[in-house]
Structure 1
Amino acid sequence: MPTIHLTTFIAAPVSRVFDLARSIELHKHSMTKHNEEAVAGTRYGLIEKDESVTWKAKHLFKTRFLRSEITDMKKPDMFIDEMVKGDFKTMKHVHHFKPCENGTIMIDLVEFEAPYGSMGKFFNKIYLTSYLKKLIEQRNKTLKEVAESEKWRKFLSY
């Protein structure tokens, strides 16, 4: 099963980074290029444990729907979202947040599997892994930019 492992340093407090990572509005903002929108479940604010969100977005030349649920959460250290309905055979995204002297280390571990057996494995290898990694890197870049500036106030109300 393909795995993506990304580590991002963010010069902001762990509680802010944790909450921004759960923000539906920030996710939409980071995926503007793909016209992502929350169409069911938790559509606004901060998603919590046992809540789900259904995303509608244009990826790989097609409008797609993906429903994910927050299956575990330990504030402000980690949360896990898992696909419960969508185009993947499986998808699990573990988000870790580690406070450090100058901010927060954010670690993303994403495991996924495309359907269609050996054809899906081939597609993972030649395209999908790279595509998903770039999406998460873009999201993290936006999260970092927002968290390290005053822009975070637009997405969080404390």
Structure 2
Amino acid sequence: MSDVPMEEQAKAAEEFTRGLVDAFDLEADVRVEIDDEFLRIFVDGDSVGPLIGRDGVTMEAVREVVKTNLQRQTEGHPARVSIDIGGYGARRRAALEEFARGLAEKAIETGRAQVLEPMSPPDRKIVHDAVGDIDGVSTLSEGEEPRRRVVIEPT
């Protein structure tokens, strides 16, 4: 846990993200919300597509760069960071939750584990959380980064 207060980390994350938006020469609003030990960054504007990238790859890179910047400022102990650019993160989360619940039902019906494709740590957390409340299945992560994946197993 960092000794740097969450408010200071939020301010640093917001300033750094604004700098990235400016570097892309985009018009966008940036705001950061504090949720327990989590910083949730929101970037909204009409033309933020370049910050999202194909399948959210650039958005994930932005999250990693913001996190790395915070690590330097907190001596390696930053808050956890999530990012949503242009609502893409919320839409992706909803689709991933629905997909995971469908695979959980399939695992229950077939009695066979369902192995997902490798995904980022935030996406894995979404899957674990979405399936965590479903009776009859459990989840685990296996493999090494960047090929780490979620397995949904019938119990």
Study note, to complete from the structure: If distance in nm of label points 7 Å out along Cα→Cβ at positions 16 and 104 is calculated for 1, 2, the one returning 0.9 is structure 1
Check your understanding: Out of 1, 2, which structure matches 3.1 when distance in nm of label points 7 Å out along Cα→Cβ at positions 40 and 136 is calculated?
Key -> 2
**Study point:** Structure (1, 2) behind the derived value -8500 of helix-only ellipticity at 222 nm (-39500 (n - 2.57) for each DSSP H run of 4 or more, over all residues; to 500)
**Key:** 1
Review point. Can you tell which of 1, 2 yields 18 when relative contact order in percent (Cα under 8 Å, 6 or more apart) is derived from it?
Key: 2
Exercise for review: Identify the structure, out of 1, 2, from whose coordinates Cα extents along the principal axes in Å was calculated to give 46, 30, 28.
Suggested key: 1
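Bear in mind that the values in this text are calculations on the coordinates, not laboratory data. Because the structure is a prediction, the values reported are computed rather than measured. Cβ atoms are built from the backbone, for glycine too; each structure is taken alone.
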